[in-house]
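Enquirer: Below, each structure is written out as C-alpha cells.
Computed from the coordinates by the stated procedures, all read-outs in this text should not be read as laboratory data. What you see is a predicted model; the values in this text were computed from it and never measured.
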Structure P
Amino acid sequence: MFHHRIENTWSASEVIREVDRRPHLLTRVTVTGRFVHRAMVPVVRIVGEATINCWFAEISADGKELRGYFRDRLPHAGFVEFGYADEPLQRLPLRWEDKAIVRLDRKRLTVAKTLR
C-alpha cells in the first residue's frame with residue numbers, strides 16, 4: 001500500500017488532458033510519496049465545505065506520485081485525502097487551499113472555448 005517513512009505532500013496545477021478525443025481543462029492534484037501499483041483504483045479527493053472526488057487518478061511509473069484529476073470546482077479550503085477504492089483513505093496534514101493551484105494563462109489557450 002503506502003510506505004509511511006516518506007512524508008507525503010501535495011501540489012496542484014491546471015492542465016489540459018485529452019479524454020475521449022476532446023481536450024479538458026482539469027485541476028491535477030499531485031500527492032508525492034511512495035505508491036504501489038495495484039489492481040484497486042487509486043483515489044484522490046478534496047474534503048472541504050463539500051467532498052469532491054477526482055474524475056480519475058493515476059500512479060506515476062516510478063511510484064513516487066499519485067495524481068488525481070478534477071473537472072469540478074474545488075473547495076477553497078479543506079484537506080487532501082488519498083488511497084485506494086474500498087479502503088480507508090489517508091488525510092494529509094497540510095491544509096488544501098485553492099489559491100495554491102498553479103493556473104494556466106487563459107489568453108494563451110487557443111482551444112479555450114472547447115474546454116470543459
Structure Q
Amino acid sequence: MTTENLTELLELAKKDQKILQALKNGAVKCQKFQLAADLRDIEKELFPENPASIEAKKLAKEVKEFLNTFDLGVNDSQAWLLYEAFLLFIKKKGKVSEKNTADLIAKQESYFS
C-alpha cells in the first residue's frame with residue numbers, strides 16, 4: 001500500500017463519519033494510540049456533536065449509574081434508551097406505536113453511534 005493510497009483512504013474517511021470511526025477503532029486495536037487520538041481530533045473537527053447529543057450522553061451516564069446499582073449491566077446507550085422508552089410509555093399511557101419506537105431507536109443511533 002502506498003502513501004498515496006493511505007492519503008486517499010483518509011480523504012474518503014473525512015467525508016463519512018462511520019468510516020473515520022472504523023479507522024480510529026482499527027488504530028486502537030493495533031495499539032496505535034497517537035494515530036487514534038489524531039483521528040479522533042479530525043472526527044471532532046469535521047463532525048462536531050450537537051447540543052442534544054451532548055445532553056443525551058450526560059443523561060445516559062447518570063441513568064447508567066443508577067440502573068447498574070441494580071446489577072443490570074447496561075451501557076450508556078442502553079441506559080438512555082430505557083429511560084426515554086419509559087418516559088414515552090408513560091406519556092403515551094402504554095400506547096406506543098411502531099413509529100414512536102423506530103423514531104426513538106433512530107435518535108439513539110444518532111446520539112451513540
Structure R
Amino acid sequence: MDSTAMYFGFELFGLLVLVLLFAYVLVMALVVRNFKNVFENPLAFLIECAIWFIVPALPIFYFTVTKGVQASTAMRWYIYMGVTVVIFHVLFHISGFYDYLFGNVLAP
C-alpha cells in the first residue's frame with residue numbers, strides 16, 4: 001500500500017474520531033447543561049479557557065515556525081488548534097464530564 005494513502009487514511013480516521021467525540025460531547029452538553037462551575041466563578045473559567053487556548057497549541061506553533069513554515073500559516077494553525085481545544089473544554093464543562101471525572105457526580 002502506498003504511504004500517501006496510509007497517511008491520508010490515518011488523517012481521515014483521526015478526523016472521524018474528533019468529529020464523533022465532538023458530537024457526543026455536544027449532545028451531552030445539551031442534555032446535562034451543567035453551568036454551575038461557569039456561573040459560580042466566571043473569572044476562573046475565563047482564565048482556564050485562556051490557558052487551554054495558549055498552552056496546548058504552543059508546541060505546534062514552535063515546531064512549525066522552526067521548520068520553516070511561514071509565520072502567518074503557523075499562526076493560523078495555532079489559532080485553529082487553540083479554538084478547537086477551548087471549544088472542547090467548554091463542552092466538557094457544560095456536559096458535566098469534568099464533574100464526573102473529578103468525583104463531583106451531579107445529583108439527579
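Enquirer: Computing relative contact order in percent (Cα under 8 Å, 6 or more apart) gives 18 for which of P, Q, R?
Expert: Q
Enquirer: While we're on this one: Work out the source of -25000 here, i.e. which of P, Q, R gives that when helix-only ellipticity at 222 nm (-39500 (n - 2.57) for each DSSP H run of 4 or more, over all residues; to 500) is computed. Before the final figure, lay out each step's value.
Expert: Working: P: 0; Q: -25000; R: -28000.
Corresponding structure: Q.
Enquirer: Here Kirkwood radius over Cα pairs in Å has been calculated and equals 16.0, so which of P, Q, R was it run on?
Expert: Working: P: 14.8; Q: 16.4; R: 16.0.
This figure was derived from R.
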